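I've put the structures underneath this note.
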Structure 1
Amino acid sequence: MPTIFVDVDNTDPNHKLFIGIKAGKLAQEAEAKIQEVTQRIVDKASDFTTKKPTDPKALKDLKGYALMLSVAKVETDTRSAKCTLVGVIVQYPRVADDKGELGDLLVTVQMTASGSVQGMRNPVIACIEALAEDLVTKSLPVMRKHFATRP
């Protein structure tokens, strides 16, 4: 099976893959943590990569997925946090409709992870990191299975 590409580029303000706004003043740090976790886990899997090819033809033919993960809920005090992450897997590249507008083609229904941490220096980010690790790890077999059926 060829290597499966997973997009982790969160720089497009009109199509963010990782959304941390519910983390309040820690939103940017939350988004960066989700991106870092996703890239680390995906790149550790032997049949996945987050690196785009430089060859124009290979780039044009590139198929894979994007994990769109959002912080859905955060409750925190000084030493603990409860949080919820939600996400979906969508196909990469995005698809154009008959009007030429780009859209996302869902591969999964919404995935959810909830949890809490205590006694951490930065409990919100620690909670988000743990839940992102869980969702990304669970999404790899789903992408593998779906990729085997993609034309």
Structure 2
Amino acid sequence: MNAKDVKRYWNNKYYELKNEAYKTDKYVVELILFKKLLEKYGEYVVIEAIDKFFSLGAKPPFVLYFASSKVFPDKFASIIKQAPILKYKNMTTSAETRELMQEYQDYLNSFTLSDEEKLRKDIILKRLEEIYEQDSKISRQILNP
């Protein structure tokens, strides 16, 4: 996903909210801001933040506000904190996946973690990646028999 894809996603979300096209005279600046956000936080964080931004009413509903260095890290700190598991949020949610994600979030919300719990976080991420790869492989097989 690149900055143009994110900009398109933004425009679609804006249209869903306002029933009118998003208008800007700072198209290039907005693309640069999206590119910087993608480089710093990754596509899953940016997309999740856009969803949250618009679900909360998006005031003011402008990219320059959303992507500003004073707003983005503070307003979306909880999403940034969950960055390692956002990739897995929308995949097939088996019981194991839900349990692993909940356990990881519990660790994220803890004030202190033992060395064993820190290792467990890494194990959870590895297992989620394995499940993600399995699901991706199955999806590719279904789409390309």
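Consider the structures 1, 2: one of them gives 2.1 for distance in nm of label points 7 Å out along Cα→Cβ at positions 111 and 127 as calculated from the coordinates. Say which. Label of the source structure: 1. Here mean count of other Cβ atoms within 10 Å over residues 7-14 is compared for structures 1, 2. The highest value is that of 2.
Each of the structures 1, 2 was assessed by relative contact order in percent (Cα under 8 Å, 6 or more apart); the largest value belongs to 1. Figure out for me which of the structures 1, 2 the number 2.9 belongs to, where distance in nm of label points 7 Å out along Cα→Cβ at positions 39 and 95 was derived from the coordinates. Attributed to the structure labelled 1.
A value of 4.5 for distance in nm of label points 7 Å out along Cα→Cβ at positions 31 and 103, calculated from one of 1, 2, originates in structure 2. From which structure (1, 2) was log10 I(q)/I(0) by the Debye sum over Cα atoms at q = 0.14, 0.16 Å⁻¹ calculated, if the value obtained is -0.80, -0.96? So the calculation was done on 2. Comparing mean count of other Cβ atoms within 10 Å over residues 15-22 across structures 1, 2, the highest figure comes from 1. Quick check on the output: 17.1 is mean count of other Cβ atoms within 10 Å over residues 79-86, derived from one of 1, 2. Which one produced it? The read-out comes from structure 2. Structures 1, 2 were shown, and helix-only ellipticity at 222 nm (-39500 (n - 2.57) for each DSSP H run of 4 or more, over all residues; to 500) at -22000 was computed from 2.
The numbers here are math on the coordinates, done by the rules we state, and not lab data. Keep in mind that what you see is a predicted model, and the values were worked out from it rather than measured. Cβ atoms are built from the backbone, for glycine too; each structure is taken alone.
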